[in-house]
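Please treat every number below as a calculation from the coordinates, not as lab data. Source: prediction; values computed, not measured. Cβ atoms are built from the backbone, for glycine too; each structure is taken alone.
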Structure 1
Amino acid sequence: MILTLAADHDALITVEEGAVGGFGSHVAQLLADEGVFDHGLKFRSMVLPDVFIDQAGPREMYEVAGMNAEHIEAKVLDVMGVDVIGKRA
C-alpha cells in the first residue's frame, strides 16, 4: 500500500504519536530501499517532539507538540510549495 501511494502521489507525510524511529522511520526506510526517492518523491514525518508536555486536553497538547490540524495542513502546503490552497508557489 505504501509503495502504491508513493507511485500515485507527489508527496507522503506520516503523522504519529510516537518519536523518531517509529512508523515514519520505517516508511522512509522502505521508500529508500525501493529507490522511490530516486524519482523525486517528497517525504516528511511528523512525530512528537522530544520535550516534556504538561498534561492537558488533547487540543492543547497537540498545539505544544506542533501536531494539530493547522500544523499538519501547514506541513502539507509547505512540502507541496503552496502558499494558499489552490495556488502553487
Structure 2
Amino acid sequence: MAHRKAEGASKNGRDSNPKYLGVKKNHGQAITVGQIILRQRGTSFLPGKNVGVGKDYTLFAEKDGKVQFSSKRKTSFNSDIVRKKVVHVI
C-alpha cells in the first residue's frame, strides 16, 4: 500500500487563549488604589499622574480618584511629532 495514513480532521484547528487586553475603566469612572485601568502590549497609552506601569505594561491606579484620558504631543527619536494617549487618576 503506497498511500498515507489518515491524519485527522484538520491541520489548523489550534487556537490560543484570549488575553483580555483593553480598557477596563473608562473616562470619568471612579477607581481605587491598585485597580487596573487598562491592559496593553507595549505603551499605546502612557502613564500620567497617579498611574503606575506593570512589567507587562498594565496601567493601574496609585491613588483613589477618577480616570481621565488625554493626549500629548511627544517628539520621537527621529524628530517626528507624535500624539500619544495619556491616562491620569485625578
Computing helix-only ellipticity at 222 nm (-39500 (n - 2.57) for each DSSP H run of 4 or more, over all residues; to 500) for each of 1, 2, the value 0 comes from structure 2
Candidates 1, 2; distance in nm of label points 7 Å out along Cα→Cβ at positions 34 and 50 computed = 2.9; producing structure is 1
Highest-scoring structure on distance in nm of label points 7 Å out along Cα→Cβ at positions 10 and 42 (candidates 1, 2) is 2
For Rg/Rh (Cα atoms, Kirkwood Rh), structure among 1, 2 ranking highest is 2
